[in-house]
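Alright, structures below, take your time with them.
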Structure P
Amino acid sequence: MNKKKTSKGIAFAKIPIRTHIVTESDRIVKLVRQYCAGLACPGDVICLAESVVAITQRRAILPQEVKPGKLAHFLCRFPAKHGSLATPPAMQLALEEVGSIRLLAGCLAAAIGKIIRVKGLFYIVAGRQLALIDDIAGTMHPYERHIVMGPRDPGKIVRSIKRVTGAEAAIVDVNDMGCVDILAISDRSYSGAVKEALQDNPFGNEDEQTPLVVLKRKR
């Protein structure tokens, strides 16, 4: 349990929660209640990795189950090779997620962005949810070879978790470079403190099996 001073005078102890291997047969609110009962209290924040929420929503898809069309094969040539949309199956799923018109508009915006040297226009126009697609995500077994989409209705999920646990809840996308993206949080006044507390990425997708982290508020 690691203590961490955060912004606005809030101090958290970070408690990674080891779970069983989460699959599409699990229900995320029930899962959180099972592992956080008696641990998370009002004022604490239960943080969930966005990939594990998506997995419980059946949004982890094997590439061989996707049938990319000609447009997907064409468009996947343009993102950087290390990007999440650089394969035909991932691009096909992106097309199905937001529609071809919106995605093509995002491509046009990205092209204009290159000319005027402004980054990020593709996701602003095409949709933030496309930035959450992980192509071969490297997440927990048996989903390490799947394309994992972003979770649906994250706001509804965090509200449900708060209702059943009494604690605040957040769904986050965190990487090892210290980038913390909060998809949804039950109380926005905690956003800054949560981002600061999670910068060292206490989640573990491999042997750790810790897709939940309780930020225990120090009183």
Structure Q
Amino acid sequence: MAVRKPPITTREYWAPGHAACAGCGPAIVMKLATKAFSEAMEAKYGDPNAFAIAHATGCMEVVSAVFPYTAWKAPWIHVAFENAAAAASGVDAAWKKLGRKGKILVFGGDGGTADIGLQALSGMLERRHNAVYVMYDNEAYMNTGIQRSSSTPYGAWTTTSPPGKYSIGEDKPKKWVALIAAAHQTPYVATASIGNAFDFVNKMKKAAKVDGPAFVQVLAPFVP
């Protein structure tokens, strides 16, 4: 009887023991995205470890790097809310100078991407850096108390957009960050949801194999 190949690599870059809540949507993103990226790097460069991670401040950064421990099994750099894409740009420039083959994987939440880090993301895309930016979209600032972000959908409840007698909740439409990325003529832009894990993994592989920048916005509900 033939042994069936697993649908995705068994290599782990997001280790057990992090501090995320059970069933956390963004934690699932971290696990699946790094696995997909590893497979793509192996196919493209012959090395499953030919990538580094730049990570904006946010809930996933906090739960994965509680000093003196880390959940990451890949080269990983934590930077501020606003400059993960800028850090990735610098790493890419350094790798090109050194002649190193590989690609940068960037993680940022909706607050660190749609709001605080939008300028750095725009620069990374416009300059055509060899990086994939993953916006894990839980539609609010979950790390600091569930405040609204520009990615919060119309009518949603947050601590800063509560529904009540004089309010329906969030009264502004959700910012379409994927369309902003596409407006940069980015080679690959995709939206996904952890509700369809295989679709997300396939889109991550496509993004990783692109020459130049790519952007993936993945809906990842927060589970308190």
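So the values come out like this:
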quantity	calculated
At a computed 55, 40, 28 (Cα extents along the principal axes in Å), which of P, Q	P
Mean count of other Cβ atoms within 10 Å over residues 39-46 - highest-scoring structure of P, Q	P
For relative contact order in percent (Cα under 8 Å, 6 or more apart) computed as 21, the structure of P, Q it came from	Q
At a computed 39, 28, 27 (Cα extents along the principal axes in Å, for residues 15-110 alone), which of P, Q	Q
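Read-outs: derived from the displayed coordinates by stated rules, not from any lab. These numbers come from a predicted model, not from an experiment. Cβ atoms are built from the backbone, for glycine too; each structure is taken alone.
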